[in-house]
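We did not get these values from a lab; they are worked out from the coordinates using the rules stated. None of these values were measured; they are calculated from a predicted model. Cβ atoms are built from the backbone, for glycine too; each structure is taken alone.
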Structure I
Amino acid sequence: MESEHSIQKKIELVVSQHHCHIFRANVGKIRTPDGRFFTTGLPSGYPDLHGWRDWDHQAFYIEVKNATGKPRPDQIAFHKMLMKFNVIHGIARNTNDALKIVENGLVGYGYK
């Protein structure tokens, strides 16, 4: 099974070739050398990728999952917040899903 990291890299490349700017969000916790934990400034559940469409400047968010991956509760909560504001976002398991989300302006694609 293809890793989420591999899928994510392919999505970044393909979406950037379709008149979009796309960026990887580095989220999570790391342990500092003195043993403390550092959490990034992005909110819990923030999607893996975000960007905008060059043609209309609409923002989009993409959560990358492999074939069997499921969103965590914090990712579902972030999805619900995006739904309230009708923001383009979804779960992409491959490049076709990502292009479908971005090009068609889908809201909540892949979430149940």
Structure II
Amino acid sequence: MLKYVLDIVELLDDPQVNGKTVAEYLDSVSGAEGSSAQVTTVNGERGSTDFVMVRIPGAQGRTSGGSARTLGVVGRLGGIGARPEVTGMVSDADGAVSAIATAAKL
């Protein structure tokens, strides 16, 4: 698990990171065909925010044709960055790091 946490911290500390970058990382560690991570960008007056949704179907999950529940990591997380004022991660990023690392591990 620590490997995923360190990978995510390194990934999110990049000033150019976005939801697509995170989704590509999750897809790369999953080893599965096709993408299970979906990115939605919401634009506002002061910029945009990317929301990343990940489903972990498991061997018997309903989304993979089984009868078991499909697992997901759900959370409303703090900001990862405060661009352009601050480059890199901010202190609120710990929740995002935890959620994304959990999804990567699963």
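When distance in nm of label points 7 Å out along Cα→Cβ at positions 9 and 81 is calculated for each of structures I, II, structure I gives the greatest result.
Quick check on the output: 1.9 is distance in nm of label points 7 Å out along Cα→Cβ at positions 49 and 73, derived from one of I, II. Which one produced it? Working through the options, I get structure II.
In this comparison of I, II, the computed figure 29 for relative contact order in percent (Cα under 8 Å, 6 or more apart) is attributed to II.
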